[in-house]
Structure 1
Amino acid sequence: MTIGIISLGCAKNLINTEQMMYLLSEAGHDVSGEIDGTDIALINTCSFIESAKTEAIETILELADKKAAGEIGKIIVAGCLPQRYKDDILNELPEIDAVVGTGSFDDIVEVVSLLERKETVLCSPPAFFKDINAQISEAGRIITTSTQWAYLKIAEGCDNRCAYCCIPDIRGKYRSRPMESIVAEAQWLADRGIKEINLVAQDVTRYGFDLYGRPALTELLQELSKVPKLMWIRLLYLYPDAINDELIDEIEKNDKIVKYLDIPIQHVSDKILKNMNRRYTGAQVRELIKKLRKKVKGVVLRTSLITGLPGEGDEEFEELFDFLKEARFERAGVFTYSPEEGTPAAQMKRPDNKTAKHRAKKIEALQSKIMEDFEKSKTPQLFPILIDGRSYAEAPDIDIVPQAVR
């Protein structure tokens, strides 16, 4: 069968898409990113925040129009959206022919086989929802990102239970992959020409606690660095409270580890951090940034920030704004708070959306100036770059490559 695939959401979700592509291809199906004219359209969805849900539903409805017009065959919806709304999605979107939850990506061949059997009359659309806390899939992948770089997932799920986040209910508890499996995949990627691997998990700094009873990210980095053909190892999604001195020392001395760290602090006010059930204080964030600047030469820091979180008044916002002027993150993503049903934060009092958007724009303006100053500061210097024009200071898919190095 011909199967067209759409992948929405984060890098971790993309890896699941790549695994489904591999499994379907191995089963003899013709898999591509082209949708028109296919027997099946498979969409892997996100539902982390309202905008992601809207994008997923709008895409499904677009596919439904194509199906009604005879331009595609059946529709399979996989990933976070059906997992989060498994009791309602088929009733709300009857155009869907099958759903696959986040614990059932490896069942995609069976799902397609059910839809393929024309002689089989299905009483209802197939719905696959296995244990979201089960062992992480070790299925192969078809790399879709680049011939030079790829994402490498080291863990799945999350135990942090931030008050605004529904990820643990969608993706399950935190589960680390065995170190030998990660290193073997890194070797496989390197053998196929990949020069840069971007380590991803919901929280990479907690790698190993569940498997080994101790933090093991430093050890993992040491093992990955032994893969001869790898040039860069990039760390994404490091939570501040688990970044210890051992890890900082390894980042500083290991030439293969890119001196670019993605640390999603979200906020710096103790009041807000406590409301959000984050495991650190503003003082700890400030101390960490100072330590990284001092110990890791040339480090580029990226963060994620949320305005309009419950409890954020003018005082709390100004504290965040003043901190950003001091910390001078070279890269930042700024978002307005999205209240998600079923999370504790959704019941808390928060600023109105207009205020949240105004605050986000104010931070964006500040960060634009900081990033502009950073680009100017590195103009006279020489940086190693990949063929796609990125230096170590730009993460793929996230950061804009400066025009000067394109």
Structure 2
Amino acid sequence: MPGKAKKSKSSSKTSKRKGISRKSTKGAKSLSLNPQLEVIKKKVIEFLSLKDTKRVAIVADNDQDGMTSAIQMQKFLLSKRVDTHVFFYDHYSRSFSFPQGTFHNFSPEKTIFLDLNEGFISDILLQIGKATGPFLVIDHHQGDVIRNNSYRCLVIKPKSFSEVEPSRYPVTKMVYDLFGGVDWICCVGIIGDFAFEQWADFLKETEKKYKITNSRMREVDDLVACVTAQYPEKINSLFEFLCKAKSPKEVISSEFFALKKLFDSKIAVQKKLYYETAECYEDVGACFFHCDHRISSKLSNIISIENPHKVILIFEQPGNKIKCSIRRQDFKVNCGDLAKIGVAGTTQGKGGGHIPAAGATFPAEYLEEFKKRVRLSLLQNPPKA
């Protein structure tokens, strides 16, 4: 279990960190020179009281952005001689990927939530009660209300210091810009969240530094996506491996790469089936498709890139519930709102996310109603210019 990290004997100042671009990112202001970042960082450090706090739990989403932001956040806390324990929350099943007793046994004084929206955090607080202590949220999803909270909390979103579209400002980049980190690890999260254009210069500089091509760097991202989606039992060992790895090339030559190849073959089969059997409605520009277990998120990303002007909805059924990944890359339809509209007719359904990417879960018997609600919403609210 990624856990419990030993306290660091050395500290490193973020002003000396390597790999931070001093050039403006494509379409974005140079954040390394942004004075608002220092204001936010000061607030966070004051909130965490790092001089007095001894134990901080990190609860992160179990995807590329969540994992890479957790790696960098942990490194920062260790540099401040704070004992940490990283826990992953499985957004696929909306459950912890660790025994809850482990969290209680660690007994954190404070908790940091990374890449988890308010809905997920509300569910987590309902499950573990007051065990979190006061908590910090670093997230880039559309905002909502945090329920079941007994403590003071501080929420940091990209709009606090940047004009970059929040869905294209991954949490891993927020952590990197605020506290320093590992450039190539950060790039994995950037690629995973489709923020290529916004951070093009950063990606190019990092690839040049490690003498690796963009296609190979994307393979590293694919490997992390593969393990977190298809092999959740290996997420902790992958986390520990990435914490120790010195370059992206180490990941490509690791034993984890065999899992990626197997996952790629499964994706290829499902992609072929999509183009042969997907249920498409040209009047609303939407396509529905059912895929195999734990593939919907990755498959929807691939199909959406190839069809950026369509709403792609990929379903899979774990148990008696349907999980749906919703994508549209041109920002003309708010997928997060569409997910909420789709589940509005059931008390057990939940949905939300970003403008270009969102997700929903609901009882299997509600599937046809969900489709009708989505189609009706698209008919009544045609894509924006």
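Please treat every number below as a calculation from the coordinates, not as lab data. All of these numbers come straight from a predicted model, not from anything done at the bench. Cβ atoms are built from the backbone, for glycine too; each structure is taken alone.
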*Here Cα extents along the principal axes in Å has been calculated and equals 68, 53, 45, so which of 1, 2 was it run on?*
1
_Value 0.50, calculated as FRET efficiency 1/(1 + (r/R0)^6) of positions 202 and 306 (r between Cβ atoms, R0 = 25 Å, to 0.05), assigned to which of 1, 2_ = 2
